[in-house]
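These notes open a run of structures that come right after.
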Structure 1
């Protein structure tokens, strides 16, 4: 079973990597572009990188289900995998709607040049308060099949939540929070994808340790598609991730946690985003995570010494470059993931 999961992950990663060669030109021709405002020249790049992940995730999941049905019985539940895939894709499409409504260029190259001089032109899209309501749709596939309502607390043991409360309240809130909060810590090349790789690698390790192969399959395929996407998303980026990517990762975190019965483990992994949510709340969710790039490539916060994002901890000093800040936060997430694995290893 492990071999089939790994082979499907390889397929997912390769398809994600190759899909960029076909999808990126289409995004450009469609005018779905945005500015990379963390560069001195503010280059215009294709946007909505989540479209690449959807293709890779679909390919990996379908290959795994096909292998389970036609080659060798893996013991995986195709229904569970399809419901998780449906939830993740729905949530990503909500982000994609925001991408196309807020960033599409519909006119000539003259307008393209004009937009390059002022990134504020790209603002718009779905209203802030509408996003949580729309991502609620993505919770439906995870609610129609009962995955169990037992939650494991390190040092305490298993705790069973009332199934009705778990399905009607816990699952929707988990989907809404993870998808929307993951979107908040974005704006620097590679940050969302690099930290996502760490999160799903941790999920994979724990799922394998506990023998939850459905959760392992989802997490491992997610690691693969994110690694495949890194070619385009790492610094300096060739594509802007957009909400379609950040919402997809957040939704996948919720799906993996629910399917793999790793809810509290997921909460620990989400600590940076929980903190980010609190910091953004101080500014009524109107603060951005990016900064102002200096001539030497180092970045400085537009909010002075105030901290409205985890990135501002580094931006306020004006000493670090974009890729360094992304790497610092990735290292922090690695430390959190190791701590969580140690805490849960006694399951």
Structure 2
């Protein structure tokens, strides 16, 4: 009896042990196979570091191939504070401050920050190649020079309000640069390396991830037409001492904009030197207004040209209002003009008669 009881207990213990082993095996399998990618990415995130490399924004060009927004490759300074010898930090701050022509304290603020990667901004952003060479020759560990891209507008004020401008991080802030920012931006690359818990580099091996440049954009604007518009606007501003001037050139067959400019203008390369009104007001669009009654001549002229209206023989009754797709259009004269010829429609600047001329013109066979 006692022996049977002992055997039962041994069997129960064995079953528990086997069950535990099954759970352990299943857990190991789950970690090694099913959840491997997730855990591997988390582990890499703890000991891998990336030095960012900025992609070039896409170029913007005119319809005849002139590039009016491009990029200039520049260099910026980045610190990995944990890789820099504490005893050398005062010396590094002094030497870099002299090269970058800034206060030593500004460099020290970046050096002593408790961050994995510290971008020296703005003192070390987009420095000259001469400055970069001097820093590189110093050979300080933990001090890196990374590629950045600077937006440049080679034709200065040309098409400035249409193009807009970008900020210090190459993000579009206005105009086409803002409208198509997601297409122009591209995807940044990096230099990847591994470090220990304190941020010290573990090995000399580095992986380079190539940045992907943004998409290029070709405008309908014609370079020669645009430069002619800009030149004439400048002449008009000088001659008449005007507060503003603007012009648009459009292809009447398909609505393409061949040229657009307004004054006062600004240089997108140095937009910080201009007022908000100067850089944000494209008067060709911002100061738009309805042509109103002046457009009635165009619609009636087109109707006459196609012989769908006879100014003197055909008549029109103006009852004061008419319903167009649920909207009530009224004549400027209360009660309307009554019965009138289309010549009188022009003389009276009749709203409803002008609409009728437009309607008849739109029904002309193509």
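Per-structure values
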{"item": "For 0.50 (FRET efficiency 1/(1 + (r/R0)^6) of positions 11 and 331 (r between Cβ atoms, R0 = 30 Å, to 0.05), calculated) the corresponding structure among 1, 2", "result": "1"}
{"item": "Source structure (of 1, 2) for mean count of other Cβ atoms within 10 Å over residues 75-82, computed value 16.8", "result": "1"}
{"item": "Structure responsible for -11000, with helix-only ellipticity at 222 nm (-39500 (n - 2.57) for each DSSP H run of 4 or more, over all residues; to 500) calculated and labels 1, 2 on offer", "result": "2"}
{"item": "Highest-scoring label, criterion being distance in nm of label points 7 Å out along Cα→Cβ at positions 67 and 323, among 1, 2", "result": "2"}
{"item": "Comparison of 1, 2 - label where Rg/Rh (Cα atoms, Kirkwood Rh) is highest", "result": "2"}
{"item": "Structure with the greatest value (metric relative contact order in percent (Cα under 8 Å, 6 or more apart), set 1, 2)", "result": "1"}
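A short reminder: the numbers here are calculations on the coordinates, not readings from a lab. Just so we're clear, the structure is a prediction, and the values are computed from it rather than from any experiment. Cβ atoms are built from the backbone, for glycine too; each structure is taken alone.
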